[in-house]
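Dropping the structures in below, format is structure tokens.
Quick note: the coordinates plus some simple rules give every number you see, no bench work behind them. This structure is a prediction, so every number in the text was calculated from the model and none was measured. Cβ atoms are built from the backbone, for glycine too; each structure is taken alone.
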Structure I
Amino acid sequence: MKGQPYRRIGYWITVLLGLYVFISASTVWQQRRTFETEYTNALRILEQEFVTILAGYETAARLIYDEYQFRADFLEPIARATRARQSFGIQPGSPPTEFENQAREQLYATLQPIYRRLKSLGFRQLHVHMPDNSSFLRMHSPEDFGDDLAEVRSTVARANQELTFVRGFEEGRVFSGYRFVMPLFEHGTQRSARSAHTHIGSVELGVGFDTLIRDLGELFDKHYNFVISRRVVKSTVFPEHRTYQKEWCFSPDFLQDPDISCNAPRGERLSSSISSRQRLSIRERLNAHERFAVHVPHRDGDQLLTFLPVSNLEGTVVGYFTSIEQKPALGTYRRSVFMILSILTVASLLIGVLGIQFIRQGRTLEYLAGHDQLTGLFNRRMFEELFRRARAEQSRNEGSMALVVLDIDHFKRINDRRGHIYGDRVLVDLAQTLNEHVRAGDVVGRWGGEEFIILLKSIHYDDAVRVAENLRKAIPENCHDGTKGVTASFGIAEVTLGEEGLEHFVGLADWRMYRAKALGRNRVVSDSLPPANTSKH
């Protein structure tokens, strides 16, 4: 039974399916690696774009500071207000004195031209602070002043304390953005003579993300955005300015200026095409402050969303700078991978279906080749093969076996009276009875016509005789010829160790079976010997 073609086919199907799994896994892994490389590059490029555009504003801020740090009309009102606060012992948050108000009005008039110039350059904030970190004049919101910035504006506190230039992103009471805060000294004191005695406050230039996004958008074909944590807005921004912020379309945990573009059609269309599962993943990664990128298939072309965390001066992530760009190459690659996997899957399924069909047919043919088509018992050829295997095992184990041959009594009469169809039914019933009354390891076969054969393994001869008797009694109870129970005659031969083959033992059992018929049928003969020691009837 070795080397059946269908078994070899099964082996090759297993190999091909294993190859399919390997190629599919490799393809998916390569796609993931390609996408991860694209994500890494996108994050690096976005960061470079951001740093580059920001460096330009820092340079402009330093130039303006260098121009104004020695101008008397700029420094004198600030110095006068500082001396007034120090003379009267005014604390941050206290009502302003008349001296301060006059100085503030004078400074506001002085800074109007430069503020218009700064706004044309893209700066949004021009803010002057006192040495005690209280707000003195917000050119972008002049009605808001006097509030203590020490707890909410680290850039201001550090510049006033360390008397040095400070830069970085920071949340604001009105606007958030990148701050460039520079200390101010009375009479434009030279750097070598600067100290706390000459320190009169600080000035801040701030650029908002709307400006940075506008400039980047003019340079690169991307859709930029900035969002800030809802928690930060709630704890920092003046209550009357919080309504200015709107919920971000990708996560309710972040807010944005309505002028910054997520509410533009491109952002909204992309947001609406993201699955709820992917949206949840984005929100979780945002809350974990990760740097990441996401590929989103879209009807307008595959898009790449890049999320770059923005930290404040203390290193705390307070928002995200994002970009959306079309990536047709990712779409082409994704479709190519999908096509490859589809072809592999269809081919594997086809091979699998055809292979399974071939295996089933092979097993069916093997079954038919070894079984009787009517009764389902082993046929003569298969019985001979199984006997040889059992005989070899008996030789190794020195066990005992017995061979039983039985023949239905008066079967021709049943066929003549009831027809061959009924006769076939009797054969089937008898086969079922035999299978039900022998052990699982015993072998039952149809030897030919109405003659059956049984190989009882690992059994003493006396026990085999009792098995045959039980079978003889069970047959009439389960098999009928239409009027009464069918009987059978049995012959048994002990399968002894030696050189004899199946033919010898079948001949002996067959002779004893005919001896049972001669003695009146429906009986078991187990001890008679044929005349002249012949082994065949």
Structure II
Amino acid sequence: VAIRTAIRSLEFGDPADIQAIPQTPCADPVVAGYYRIARALIELEVARKEWEVRMAQAAGFDQPSSPEVGAFASRLLEIALLHIRLFQHAEAYSLLQRAVPAMLATQQFAGSEGATAKQWMQNLCRNTAMSQMLREPGHMSGVEILDDKHMEKLQTLRELLRDCGYCAKEILELTKVQTLEMFADDDICGQVADTLLASGKQSKPGLPELARFFLLSRPLALKQLVELLGMPCTEFLLQLQAVTAIRGPSSVLIEGDKAVELLKNAADDVYCFANIKIWPVEDLLIATDRQTWPSQGFEPVMYLSDDSWGLIYGAPRVDVESVLDLCTGSGVQGLVALQNYAKTATFVDLNPRALDFVRFNVALNGLSHKVSGIYQGNLYEALPPESGPFDAILANPPFLPNPRGIGSQCSAKFGDGGDFGEDVLEAIMRGVEQNLKPSGHLSAVTYAPNTPEMAERIARYLKSPAGLSPAITVFSSKLKPAKEFQPVSSAVEAVRYQEALVEVGVKTMAEAITIVSLGREETQNFVLKERLFQDEEYLRTLWKEHLSRSKS
């Protein structure tokens, strides 16, 4: 009792109140210690409740005829919620499958409060099933970009989506959402957009349902998906685990092969959900992961965020022979290049899961014939000897400052840029001389520290024994004090993260796009813009402005 009382009075609050325990390592002793205590307290609570469950089972309270079966199921639900806090999705899913059917069968859900509680439980089951599914082996793997059958099915999917008006203009007009980036969070734009999509006013048939399904992660009756996409496309998406079937109010997962067997005569209680988001990008369609919180065995592929759109519009659209897309993620930057100005593209990412998405997106957009290679590994090290040099390099590297690994919301591989945030960016710049043609150019997007000094840092990263004479322009948004940057999920993280930023010298943060071109007069330029990533018209002028500030 004395120990527990002391823990409750710790400086940063009671560790037991931390809602989710990060799975990624942290080198900060205070943060790591807090999370070890929090995990131990939650595991202790799990053990206590499991003992209560065993005692209740021994008394027969788990039997359907027992008047205590509802209370017994409630205990199982409480344990499931604890497992969710520990990111133990398989355990939580298993417990929910036992608890929720019993609670729905034995408890009264009267009035609006009862309806809300019932809906909450059903959403909990579905979200847990979705999280569990993403961690299943084989998810989104197996697409061969030169396989005619795969190409045919994905091309059919693309045409079906296009025919129903699945494009940015139609979706934005229908939902009244300002930018597609808002669909990155199902909850933020979800309620308003969901209502407007569900009404389906002035839209092409199928568009509201497919936008809700692929952008808002809303479930859809399996037989309705078949009506919209056809049997072959639906079967392929189920086999690929891009789509998962569920049954009943507790969202019982149905394996892909079994779900395929149900396609012709799916019952009314068989639904499905998309494990991916499909984003309309100009005249392309780009799939990414739906969930972006990493955990053991799952490293997600990032959604299209504001920095993604910043580079889509800010990279120079000048005709080139070859493009290298580093830290490719979904492959969106290289695919935009292929569609608009590059004859060939090479894709590289450290995360093998990202390359599964690249293959899917290449085939979906019919661009397989223009791909020079898709390689897994660490930047230039992944390239075979015959690759390069390239006319252009595109990079959206991990860029979030994360000293000592404190910021749990920086912990995904696509986000963690090291202590200062530029570990990967520096490595990219150091390889420019060997991998970029003498007249080539590089474009990189980051959310960067201390951007007024960034051009000088880039020049330092580029320096090599042979020497380069690069023209460098850093385009930056308005500077924000570092104290406003809080990629954290607990009070202890918030305090320690800010202290660590001071230690590594991060004073301000800002959106940044860096353009480097070779074969021109060596210059270092800094351009300040109030808003950067959100101004598409201005982003499309960056190359022209860069050229005006440097000479051939």
Structure III
Amino acid sequence: MFNQAHSFSIHGGQFIYNAGSGMQTVQNPIITYEQIKLKTPTAPSVLTGRDELIGEAVHKLYQDNPAHLAILGAGGMGKPALALHILKNEQVKEKFQDKIYFAPCEMCSDGPSIIQILIQIMHLSIPEGKTGYEVLETYFEFSQRPILLVLDNFETPWNMAGDRNVVQNLVDFIMNQRKVSVILIMRAADAPGTKAWIKLGGESGIPPLKLDQARQAFMLISNSHEENIETLDWMLTQLDGMPLAILLIAQLRRKNLALNFLAKEWKNHMLKNGEKESKLTSVAVSIELTLQVLENQSAKSIRLLPILSYLPNGLPMWQEQLNKLFSGFDTSVQQCVMPLLDFALIYQEAGTLKMLSPVQEYIQIKYPAQEEDLNQMGRYYVDLLKNCQLIKGKGQPIIELHIANVVKVVGTQIRNRADEEYIDACQSVCGYSKFFPMTVSLIDIALDRNWTGKQKRKIEIRFNKVDMLTWMGCYAEAKAEIEKIQDLVKFSFRNYMKHNLPEKIRMRFRMECYQKLSHILMRESKYLEAKQMILRAKDVAQIIRDQVRTAECLQSLG
């Protein structure tokens, strides 16, 4: 059982494989620990009506055998809040100690990305030649202490995955581990996998708050002692016991808005829709009511919402970056932000302005980003990337905070405008290997644009993609890209594009193809084929009298 125990060790919280003669680790390049922590919520101060569910969960988790708990139900039901309060229980902390891990799976799109997040939150490293799955497999197998995994927003990878069997198999794999307990949080009626889950709250998932529980939550959040209980109870009934809706309305009440006014506005919305609202649309009504009050009190703040709701990372270092993002704004941006914070449409977390995803989605429907907004964000991120290039060695941590924003904004602008400054921005951010798995999509977007008369630039960008795929270990895909480059070079020789690619440039591209193929073949341990490619590259380098490349080839040949 322990015949492989020598092959890994734990140093300073880092899981390390000892491979071969030396110790090598490969850091996860896809999602960083910091990004994960910025996506991880904290337990709310107010949680009512969930004592029985917390007690049930603690009882199951404290038993000797691993527990598999599912917190299911509609959006806005306070599922993560329940899980976070379970984690705060002293018995849970006593049993699992520092082996409690919270995974925000909204950052995942499939099984491999779930593995990447688990690798990061458990401070593991992937050695060269190993996969994340293998690292988890070995770590779980040799773990001597109980582990508790919380998989939040699991509906994202479940619904986005091209092959659900992959995600299901991963869930089953985790549930088979003898030391691993799981709390799965998901907008669904059933949890994935073929194993049995304990559904907190019963088959229908966690229930809505009862009226007395909703009333208590409303009063605690709004810091009020309502005299008109009948009106309050009527309004809470319309909220259908949904914690998120109660939270938003209670925050409006805390702004000293009259209860009768809130009840009237809520009733008007209900009548307007002509039918009883569902749980999901009740959240939308809560957001809409907040927006109406905001429009009356600070209409200029609305102008920030299309941009702030567009950015998946939010706005990191917002107090420094706000004026840069909204440069040219005709009023104080800080003054416009404060009402958004006050009405809980946005919030601060670790120096980042963020927006809850239900709020974000609703605002993008009501206030979609227009061309002017996209141009504003585009200019901001073009400048940010240029500035990061100037501070060599220090730009990556800054870009890391914005990476999802960069990919979304720059990708959209390349599709819409294809200006050279956005192509330059694409190549700039693609120079950071840590972000390759996210930024390779930008290369694809750039390659889809019209490149008439600019074949040289297109081939150079495709070489960028070859390097990225090679670095990620996607050797077959990298070879396929090299074949496309070779076809482009041949096509340019036989057709009208030969005027765009002079003979020396074509030869240089051929040489680079051979060199990159050699590099890939070496990684695949195909040394004879790699040597043949190096010899071809050397011959071409000598023909075009490229002494540097000739020397590189000779050095590779030994």
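For this structure, a couple of remarks:
- Comparing Rg/Rh (Cα atoms, Kirkwood Rh) across structures I, II, III, the highest figure is found for I.
- Computed 0.00 for FRET efficiency 1/(1 + (r/R0)^6) of positions 171 and 451 (r between Cβ atoms, R0 = 35 Å, to 0.05) - originating structure among I, II, III: I
- Given 135, 49, 34 for Cα extents along the principal axes in Å, for residues 123-434 alone, calculated: source structure among I, II, III: I
- Top of I, II, III by distance in nm of label points 7 Å out along Cα→Cβ at positions 99 and 515, largest first: I
- Given 10.6 for mean count of other Cβ atoms within 10 Å over residues 387-394, calculated: source structure among I, II, III: III
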